[in-house]
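Multiple structures are listed underneath, in structure tokens.
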Structure 1
């Protein structure tokens with residue numbers, strides 16, 4: 001057989017309303033053409049529906065999913081107040097659940113969320129696990145187990161994340177090191193939560209030291225409060241350049257960017273491009289968000305993330321990136337056709353760029369991570385945000401029936 005899988009009559013974002021065939025072999029997109037000849041072990045007739053890259057979730061606190069009932073609803077109001085002045089308080093309230101952390105119940109929640117990812121075509125997740133003196137390694141153990149269990153369906157990048165800080169939480173650094181020894185994929189961080197600028201810089205320095213020692217990428221939550229004076233995104237970028245980690249770093253949230261003075265924002269945008277630092281925004285989980293349109297126009301790797309699923313910061317969530325894009329369209333007032341194309345980039349190709357996922361995209365030679373949607377256009381897909389008809393991971397149909 002010429003192909004392992006042949007998708008016929010596919011409408012794509014670049015086919016200008018015409019349909020194409022997509023031939024897949026050995027897990028890669030071998031050929032895209034109006035009509036492909038040759039046999040195939042399996043065929044899917046898209047019937048003129050939209051076929052695109054599968055979805056990428058740039059940010060999910062996977063160890064916390066479905067813990068809202070354990071924490072209580074009061075934390076929600078602290079984090080989502082209009083000024084986000086209570087963001088640090090919310091994190092402190094949410095830490096209560098970690099007193100009960102146990103791999104045994106965490107893994108069951110993680111499996112449920114990962115199953116939803118498969119259902120909704122979300123084949124790549126950057127997943128954060130609290131790694132500190134309260135959570136210890138219970139979340140890490142659960143996420144590493146899920147990473148192995150779901151390896152053929154969802155690529156889970158496990159982030160060792162010192163949620164409560166490093167200087168504020170003596171001993172957390174040792175737990176991050178242990179997590180890396182166990183096989184965590186990414187070094188996390190949250191420098192803005194430290195009490196002083198000097199401590200925030202030390203936080204950044206310590207985590208980049210571990211990243212260099214273990215040759216790991218970096219993902220940090222930065223400037224995640226309603227304070228235009230926060231400068232931890234800048235610290236993250238400058239450290240990236242200093243140690244030569246360009247293209248290996250992602251900034252999560254950066255909500256204070258919405259309040260930056262314009263001259264300062266322009267400097268940060270230029271530095272982001274120079275350092276090739278990606279940014280992940282989660283507008284549905286807080287009243288402030290990064291300047292998505294501007295970053296997209298500048299060519300920065302910019303993504304959307306689910307961020308939370310029924311935890312102390314957000315009471316909803318289905319690991320459905322089309323749903324996240326739908327919410328973002330309203331929250332950021334991105335409702336034109338051009339805006340919706342940008343949003344779709346932010347859950348597919350630009351998201352892959354932000355996370356350093358290589359060989360991703362509906363192009364010949366790339367890995368075959370695709371979805372066959374129940375829609376004929378990006379507009380319809382975001383509007384209805386339904387589960388795809390087919391989810392393809394590395395050339396295999398992994399659709400849940």
Structure 2
């Protein structure tokens with residue numbers, strides 16, 4: 001919550017969403033730190049991952065300071081919502097790096113008296129919602145969000161396929177719609193439906209089975225968490241799946257959820273705004289780290305070197321930096337990339353960029369792969385299927401020798417019998 005209170009009154013008009021966060025939207029002082037600031041002690045070398053590419057022109061509206069000028073123009077009535085504006089605003093992954101280094105946003109490293117004013121991600125999401133409601137959604141996002149509501153996943157696939165990965169297991173998994181279990185494993189659409197990434201779900205299930213965890217999945221009845229709709233401004237679609245999920249969790253008496261997807265984690269834990277307050281929500285790595293602390297799992301060192309990519313949705317958005325590193329330091333020699341933790345460069349997939357501006361998403365991922373290559377390691381690790389997907393595409397595009405893995409793959413290999 002900002003120190004400046006949001007406007008909680010119902011606001012009508014073309015900027016109904018932006019008006020509710022107007023205090024944060026108007027707080028930018030246009031210093032420009034959000035583009036190329038350098039803070040070596042915190043691993044920050046430049047800030048905006050879009051600015052580091054040559055896909056967009058290095059022109060202010062494509063970066064946070066310019067977007068905040070546009071926000072003021074809209075709120076003061078000097079600008080109007082338009083398709084041209086939408087094309088610019090959606091060329092951003094909402095990674096939150098600009099907010100992390102803003103002098104007027106909360107930042108434990110820069111503790112000014114006027115901190116906690118700016119909330120870039122929340123404000124940019126509000127503007128996107130107003131653009132969508134005004135009829136200026138990106139054309140590529142419309143069928144994605146429609147499929148999320150009608151088919152329960154944004155990939156336009158038959159939701160029955162969400163259980164297909166379980167056929168590759170040699171043990172049964174409980175069906176959360178029929179069976180009681182201590183934990184719901186919320187697989188997420190990307191890991192469940194993308195063949196190249198199903199190993200994330202498979203390895204997670206193998207780990208849980210191997211260490212005797214009582215868990216279940218919803219399979220074909222699993223509803224998309226709604227992250228893609230929230231990030232791309234379709235709040236009607238988002239609210240639709242939120243209601244479905246809340247109802248489903250309540251009906252089945254779900255008390256604990258684990259998920260391997262950074263986007264699902266952020267969305268269920270933060271964007272549902274207290275609607276799941278009676279349910280404990282953990283990223284899989286948090287859950288596994290707890291088992292290690294309780295001495296229920298012992299790991300061996302795999303004698304490999306790794307580097308770790310911080311997904312924006314569990315890193316900057318949720319502050320989950322050290323848990324994956326704690327695990328990686330137990331099973332490997334971890335070598336950090338130049339930018340890491342708060343300053344980590346985004347993979348480029350989030351915020352609807354992968355779908356709406358694939359060239360930009362790939363260039364951002366290429367920059368991250370080049371940074372990983374500079375460490376000299378062979379294994380790039382992350383904890384998000386979406387990051388896995390985009391970084392893998394960049395590895396192929398660059399003909400890189402890096403191996404992309406999710407942390408659960410290494411965890412499974414490191415479990416001692």
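A short reminder: the numbers here are calculations on the coordinates, not readings from a lab. Just so it is clear, the model here is predicted, and its values are computed rather than measured. Cβ atoms are built from the backbone, for glycine too; each structure is taken alone.
Across the set 1, 2, distance in nm of label points 7 Å out along Cα→Cβ at positions 76 and 260 reaches its highest value in structure 2. Computing Kirkwood radius over Cα pairs in Å, for residues 228-339 alone across structures 1, 2 gives 14.7 for structure 1. Computing mean projected area of the Cα convex hull in nm² across structures 1, 2 gives 19.5 for structure 2. Work out which structure the value 17 belongs to, where relative contact order in percent (Cα under 8 Å, 6 or more apart) was derived from one of 1, 2. Going label by label, the one that fits is 2. Between structures 1, 2, the calculation of distance in nm of label points 7 Å out along Cα→Cβ at positions 148 and 324 yields its largest number for 1.
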